[in-house]
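Chemist: What follows is a set of structures for review.
What follows is calculated from the coordinates using simple rules that are stated; it is not laboratory data. Quick caveat: nothing in here was measured; it's all calculated off a predicted structure. Cβ atoms are built from the backbone, for glycine too; each structure is taken alone.
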Structure 1
Amino acid sequence: MPYQSPISPGRSWYEDTAGPRPEYPALDGDRTCDVVIVGGGFTGLSAAAHLAKAGTNVVLIEAHRFGDGASGRNGGQLGTGQRAWAEELEAEYGFSRAKSLFDLAEEAKTHLLDFAAANAIEIDYMPGQLSVAHKRRYVDDYKAHAEIMASRFGYPHVSFMDANETAERLGSTRYFGGTRDTGTGHIHPLKLVIGTAKVAAAAGAHLFERMPSTGIAASGGKVRVTTAKGTISAEKCLIAVNAYGGNLEPVSASHIMPIGSFIGATVPLGAESKVLPGGESVDDSRFVVRYFRRSKDGRLLFGGREVYAVNDPKDIHIHIRRQIAELYPALKDVEITHGWGGYVGITVPRKPFVREVMPNVISMGGYSGHGVTLSNFFGKLYAETVAGNRDRLKLIEDLKIPAFPGGRRFRAPLLFLALNWFALRDRI
């Protein structure tokens, strides 16, 4: 029977197309190291690879398999800049800081592609991203955004699309305009997870799967991470569990909220299909974002963050097919071969959470749907911090990220109500 993630519903198309997926042993006994990492997704594996290459003795533990969380099951879109548009960051922080945040995110994009190329990781990169307006009144904002990107932030790759161009590039008339970004693209995320783990292991990182942490404590200048099979003692610790932390560490849990994200993969649509003829990925203007793209073998991978209590993959198929049909009526009966879900870590302001949550313990997460690009680079920034240069990471640490209201008991119900409200507002 093929392996399926025990923490997320449905077997993903990525799992069936990623190729060989090496298994790593479980930890058995105590360990001492320089840095211990909890979490084997993009952030943790990237940090492990960069630390090990620098000669650091690093141990990484993952509760399940590498990539079982958001890193191996997401939409695969790289995106440009931070989650918020650069002009929104400028309104909040001023131009200088907004430009620094934008430039950092652009360096993250370059780093991801360069890292994959340098280490011969085939990530199935396909160029181009369309960001589209589902309401007519948003179109002027997209037009202004394209101009601002070129004139103020030195990014000439975004161009405005009117309704006709949008319909031509999408193969759908359901959107009113938007932008086309030729400076970004989309990837096969699980291939990147697998490749990054191989790089980390080859560099000397000690990687362990199926080994959940039962606790993290810091005292006397040391950090101790406990497991059912032993204790890891280290000088420093990185918590990189994002939406899958549970109650492992309370500060992170109060600032990073998991929300469900579900994706379906259709059968290959064929070369004659008018759906996304240019091969770009798409995100739309809904607060509860819809995101979709064509795979290299011509499937439509369609995702949406809807608030469903979905545990049966067959339910995912139903919901995703309905959303596909809204945009592409000819696909109302299309066969969906894979339906899967997982959790994305979000913060209240939709900006990443990076904080020293106890002495020598840094937590990273809350990428809010922009994690493919940012999380890999944040792992590199953490390695820089261990080496003594915290300046660039401080740019993210200094962002004001409030805790979710309601405490542990009420924050999930409050978020459920809020997301339902925003989903309703998207339809009005």
Structure 2
Amino acid sequence: MVWHEVDLVVVGGVVLTADQDWNIYDPGAVAVDRGAIVGLGPREEVEQEYRGRERIDASGKLVMPGLINAHTHAPMTLFRGLADDLPLETWLHEYIWPAEAKWLGPDFVRLGTQLAAAEMIRSGTILFCDMYFFEDDIAEVCKEVGIRVVIGGALVDFPNANYKTPEEGLKYSEYLLRKWGDDFLVVPSIQPHSPYATSSNLMQQGKELADQYGAPYLLHVSETQSEVQESIEKHGRTPVGRLADLGVLGPTTVAIHAAHLTDEDVELLAQYEVGVVHCPESQLKLASGFTPVPKLLEAGVEVGLGTDGAASNNDLNMFGEMGTAARLHKVMAHDPTVIPARQALSMATLQAARVLGLEDRLGSLEVGKRGDMIVLDLDVPHMVPVYNITSHLVYAAHCSDVCTVIIDGRVVMRDRVLLTLDEGEIFARAREMARQIVAGWGA
């Protein structure tokens, strides 16, 4: 028998594709070569055609697409727990922004990103969409680690450690677009912070730049009721209405949070094919509001899931976000059929990829897509027995069940051992940074 030699074959176990038809192969196998999936299906058929230079036996386990965290602020892992149980405005203005003014810099960002990458890989995330500062350093860390990232420097009107003027922020954003535009792990984007922290002119200039380079355009929108009220008082429009008037809504635009939407707002998001990122645990903790996900989905709006930053969540666990999203909207609607498990899982995989414009390569296991997948242990008490695997993933699985992570065909964690990060060193440096923050807080 003649077979094709490929870089990697994952064999055995349940293969959940999470594709449009939700195909499942049990036992199944996936063959990956040069970072792309070249074979997928029943184990016997794949093994007849492919032999891997590297082989992973997933017998008794689950193989599925890696999860996508559609919005976070990775370096804020170093502020985890610094200022909890506060309103969003107080949290930002009195704690987070002053702390960033004192501590933010390339070394801080690199360390925070390494810590975040370790947490996300361990919990099955293969891509995160980041809005922060010094995003070039974040991209460099992600390349070293082997995790995917959508980078976007937060465009704001006020000076920060990364750039002192809005013009410098735009120049830095264009630098990122040019440097990382053709990278296979890093996707550059334009990310104005929000309509309240970014001027109309800066948001419009950012959108022009995004369109010029064919890049995603993301910003926080209608996160709190006070934000919406202030927009109406100042501009006579809700934030979504104002963005429509400014001409920055479109298929590459992503509204983060979108917790307080009028019926007209929902219609505008659907009309302009804007994607939405829902961060349920952060919104719950900050009591900032609830994204009307069922209404958005009914209107045809794509919705992905994100964790937000670890300073407001306080973890980067996408399994937690799936379970919270499914449960939250059931109780909000007084309807247990709202956001079924399959929908919640899709919002962390294929639908999240669609929101970010990456569905051609990520979000499901399909021949031609990139070899990004995770392997979960099914031989644990809370995963036995299995009647419906998607329900188990949303309502029963723990992030600690992830045992192996593969990104672009590269194994970055195998049998719960991280292969591209020195966790001991990262933990020691993070603890030392925390001691410095506490010591210098009142200085």
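Chemist: Which structure, out of 1, 2, was semi-axes √(5λ) of the Cα gyration tensor in Å, for residues 90-153 alone derived from, given a value of 22, 13, 10?
Modeler: Of the structures listed, the value fits 2.
Chemist: Given 19 as the derived value for relative contact order in percent (Cα under 8 Å, 6 or more apart), which of the supplied structures 1, 2 does it correspond to?
Modeler: Label of the originating structure: 2.
Chemist: Suppose you compute Cα extents along the principal axes in Å for every structure in 1, 2: which one lands on 63, 54, 46?
Modeler: It traces back to 1.
Chemist: Could you tell me which structure in 1, 2 was used to calculate mean count of other Cβ atoms within 10 Å over residues 218-225 as 24.9?
Modeler: 2
Chemist: From which structure (1, 2) was log10 I(q)/I(0) by the Debye sum over Cα atoms at q = 0.21, 0.25, 0.26, 0.27 Å⁻¹, for residues 210-265 alone calculated, if the value obtained is -0.86, -1.07, -1.12, -1.17? Don't skip to the answer; put the middle values down first.
Modeler: Working: 1: -0.86, -1.07, -1.12, -1.17; 2: -0.76, -1.00, -1.06, -1.11.
Label of the source structure: 1.
Chemist: Match the computed value 5.0 of distance in nm of label points 7 Å out along Cα→Cβ at positions 66 and 162 to one of the structures 1, 2, and report its label.
Modeler: 1
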